[in-house]
Each structure stands twice: as C-alpha cells, then as structure tokens.
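Only the coordinates and a few stated rules stand behind these numbers; no lab work does. Here the structure is a predicted model, which means the values were calculated and not measured. Cβ atoms are built from the backbone, for glycine too; each structure is taken alone.
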Structure I
C-alpha cells in the first residue's frame, strides 16, 4: 500500500544526482510539500531560470518542489529531513543543521552511502554525534537515479530503531513507482549500501578487461561474501545483506555504466589514471573514499577482504587491474 500522509513537509538537503532525484520523485506526490536545498546559489538560480533539474538526466521541476540556498528556511517546519550529500561532507552539513534546527525534532534520514574517512563511522553514527536526541534513519537500495527519473519502478529499504519510525518514513516516502521496505537493522542497511561500491569498482574493472560473465559472477559472489564478513562483525543481520541494500544494490551497481563507481573501475581497466577517471565520471564516486576507509577498518579489526585490498592497490597505484585479478586468482585454495 502506498500513499503519503497529507500535509507532510519534507526537506532534501543536497542537490546532486540522487538528492535532486529524490526531491523530484517526492514532489510529484500531491500530499507532500518538498523543499530542495543546495549550497550553490548559482545552481539554484539556474534551475529557477530553466525550470530543469539537469543531472543525471534532464527533468522538469515539479510544481510541488521549492528550491533554496538558505538552510534554515529550507528545514523550518519540516517533519522529515533527507540528507543527500557526499560522505565526507556529511558532518559539516549536520553541524550546520544543528545550528538552525532549534527546538524542532524532525526525523532525519540519511541517503548517503559511505564511511567517514578519519573515524570509519557509518553515516547514521555521524548524524547521531552531531544531532543528539533526534531520530536518525537510513535509506538505501538499488536506486540508479537515471532509471528513477525515467519513471521506472524501484525499491529501497529505510532502516532505524524503533521500527515504527522506519514504518512512518516508509508510508510517507513510498510512491507508486518507489516501493519502500522497513527494517530495524540500520547497521546492515548502511554497510550493504557502503561496501557494494567497492565491488562495483572491481566489476567495472572486470568488464573493462573483458573477463567475461563467469569471472564477473565469481567476483560478485565473493564480493558479497566480503560484505557480509565485515558487516556481521559489527552486528548486522545476514538476511539484510542478502536483501535490497546488500545483494540488491550490489547487482544494480555492478551491472554497467549507470553506476558511477562501475565507470571508475572501467576507466581504470582501460589504462586511465584515477584522477582522469574521476573527471570523466564528472560526479562523486563514493567507492573511492569508501575503499580507503574500509581497508583501514578491516586491517584494524583483522577482517580479511581480498577484493577490497586489490581495489585499494589499484586506486593507489600499487598494482594494475590485470595484476590485481592475477593476485586474486592465485590466492591459496579455500572452502566456501
């Protein structure tokens, strides 16, 4: 059952591909009043002038969507605040939000996938540190923004504790083309959405090297095993990693060029440097910083992640994509 409760005001903080897509999707629901915030005044002015949200594909600004570069004006009176920025800018945005939110107590939903580099914290943990006392949830799943803007159906999971908070957001944000499931396993949901970006870089590299379907199937299967190994060590449920935010997001992100992280891996396999690869992608590829953070974390706690380590080696220039594959293929034989 879908259908948003009437009169709900929602703020989406972050006007990148995913943030603007979420705002566009929700603003098309007559019952919702949606506001989109961007730090970039020139971007807001351009959208107002053209009436178009440009990336990842041009769509008209819905009548129900208002735009602002004023954070306080955006969030005032909103019952749900969706945060969609890069993982390394989340803490700064949360601090700014704390300064303008006053005595209000909205639900804050992270739509950010990644770990903070210095602390290795998940995004909800960063938000809880900076916004104490507020209800913090996470939204994740196989959600390629280009397809959602094309009107194609998609599903995701919103997680938090208590489960009733997740169910409230589920009812509010679900639409006829965007089906949400509720979960109380926020650890599993966040690690699933985070770790799959590393495997997506590897998948792009595999396809760039023309290694075939067998190799890619093995890569994704063993990649999922790595994802579970780390996430379960932090208390995630295995079923969550087999769900939308784990295996589901992994499959979508590793399929092809609609994924930014896949494109980075593909460019690297063709001999392009990381710096040029990121410029060619022309948007944030969270998997790069995630690889650095996850490898530091896994080494610290003693969790073996061979695929992630080879992606790390490629990103840092310690090996080539071809040598990385050979290293994985010649590891000691093991049981499954």
Structure II
C-alpha cells in the first residue's frame, strides 16, 4: 500500500481527490495539509511514497514548498495537481525543474474531477510517481558547461564515425523527461550531423514552453515542431502536445506532418507513431533514444521500424531513470543496442551520428 500526502487548500477538492486516490486499492491518503507550511512539517516528520501538491495556496504555495525541500535536500516524490498547471505552463516547468516528477491538470471545479478520463490519468500518473526512483538534486547543464561536448566533437572530427549515410535521431520520453532532457539536448553540438525529433508525453500548451526552455539552454536550435517544417541538421523538433508527430517525405525532403488519431498507449503524442512514420523516410539509419517514462511507448514502433530500416537503439539505464518503464520495455524486447546512464546519452548520440 502506497502512502500519500494530499496538499490542497480547498476542503472540497481534498475530499474529491481523496476519494479518487482511495478508489485505487494500492493507494491510501494517510495525511492531508492545507498549505505548503503544514506539508513541510509533515514531510519532515513522516515518510510518504508520494505527495499530491497544489500550486496556489496561502502561507506557502507549491513552488515555495519545492524550493524549501530542495534547499534542505529532502527528496520526495511529488506530483503537481493544480488548475495552474494548464494555463501556467511556465509554472509547471518551474515545478518540474524544482523536483516535481510529473503533473496533472485539475478542472477548475472539484466536481468535474470525477470524469472518467481525468480519474484514469490522475491514477496512472500518481502510480508512476509513487513507484518511481526518488528525485536526485542535480545541477542543470548550462552553456558554460560544454567542455566534455567539445572534447567528443574534436574526437569525432579526427576519427569520424563508423556509420555512413543520412541519419536521424528520434527521442521518446515521458515521466521525468522534461528535466532529464536538460541533461541531453544542451549537450548536443549545433553542428550535429542529423536532425532530432522528440516525443515527450505532455498535453497541449506545455510542449512549446518546454521547447523554448531547452532552446535557451542549448547551442543547437530547439522548437515545437510545426506542420510542414523541413527537418534540418542541428535542429531539435519537439512534438506538439495533443497531436501525433510523423515524419513524411515531401518532394524528396523529410518534413513534419501531424495526425489526429486517438491516443495510443494512453498518450498523445505517441512515440510509436513517430517511429513507424520513419519507415518510409530516406534515412540510412534511425538512432532511437528511449528515455525515462512509464508504460511501453516506443517499443512497438521500434519493432515495426526495425523490420524495414537500419536502427540503432540507445536506452537509458534503470539507475538514472525517474521511471524505468519505457526503456525497460525496449530492453526486454531485445531492442537495445546500448544501455547508458542519462549523462552519457548525448555523448553516444554524437559518437553515432557525428558532426558536420
């Protein structure tokens, strides 16, 4: 039984969320708090498998609590659940950067939380957070911290890569991804000899903010992919939340095309669609990178892609994952060519595709 601390200033919302949480036989709300100060005292005294945390509260809000926990180096598995998380994409990304592992958007009215889709998403996310590795407080990669990348780039320039032909890098990530990607994308050089397409499981409205944040940290270009974008080397194209990203050939050029099929693996965008779309593209090799996340998105797509295309799969190791779901699924299917830690992913991408 997973012990949950529920933090929300609304008595009605606490009651509704408590009912939802306890509808899952593996979850139990053992404590409640009405603000961040109360929650901080409870966290100092007790151990919880997960904390469900609101953003807007009196005395100490959710972000302030995350800062206090970070300052005190108290590692807690936190899922943000706030009405702020939809419109306030920046607030959500701040929360994820400060140590929250995932988030759900609460409807404005407590009674609207009883909808089937919200309940399923809430419980799926909370279970993933409660069963995840505790967060580790790491330094975010910055532009100044580029020495290792420069060394690898020089090495590749001297020795070259063993793979000839056109390549594309296709990354899939979910729970823990927004922060983990900051240890990968900024470590890639602007002259990377391949374009990068990226599916991060996030709803509409969040992926643009995440792309902008990654772009501000990186020497290569990062953008939320738009319909018709032509893929260029040294660019990262982030799939738009709420749509499925495909790569299609148009007049001999690889371009972005969005489709509106239903969710697959419970997610939209879904990495399986991205990987399968690459079957018909004129790349000599697809470098698939599967990172932290719940579920098995990516596995089926890579199996289908591998039957028609040369594929090299890099999967993240268990120790550095927030949730070892997607990479474990790929590894169990016998698809992983390399299993590496989060800090090594960028290096292995560079060594595989080279620079121009």
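Given a value of 1.00 for FRET efficiency 1/(1 + (r/R0)^6) of positions 105 and 225 (r between Cβ atoms, R0 = 41 Å, to 0.05), point me to the structure among I, II it was derived from.
II
To which of I, II does the computed value 19.1 (mean count of other Cβ atoms within 10 Å over residues 113-120) belong?
Attributed to the structure labelled I.
Could you tell me which structure in I, II was used to calculate helix-only ellipticity at 222 nm (-39500 (n - 2.57) for each DSSP H run of 4 or more, over all residues; to 500) as -15000?
The read-out was computed on structure I.
Hey, volume of the Cα convex hull per residue in Å³, for residues 33-88 alone derived from one of I, II reads 75; which structure?
Comparing all candidates, it corresponds to II.
When mean count of other Cβ atoms within 10 Å over residues 49-56 is compared over structures I, II, which one is greatest?
Largest one: structure II.
Identify the structure, out of I, II, from whose coordinates Rg and Dmax of the Cα atoms in Å, for residues 169-320 alone was calculated to give 15.5, 47.
Details: I: 15.5, 47; II: 13.9, 44.
This figure was derived from I.
Which one of I, II has distance in nm of label points 7 Å out along Cα→Cβ at positions 193 and 241, as calculated from the coordinates, equal to 3.7?
The correct label is II.
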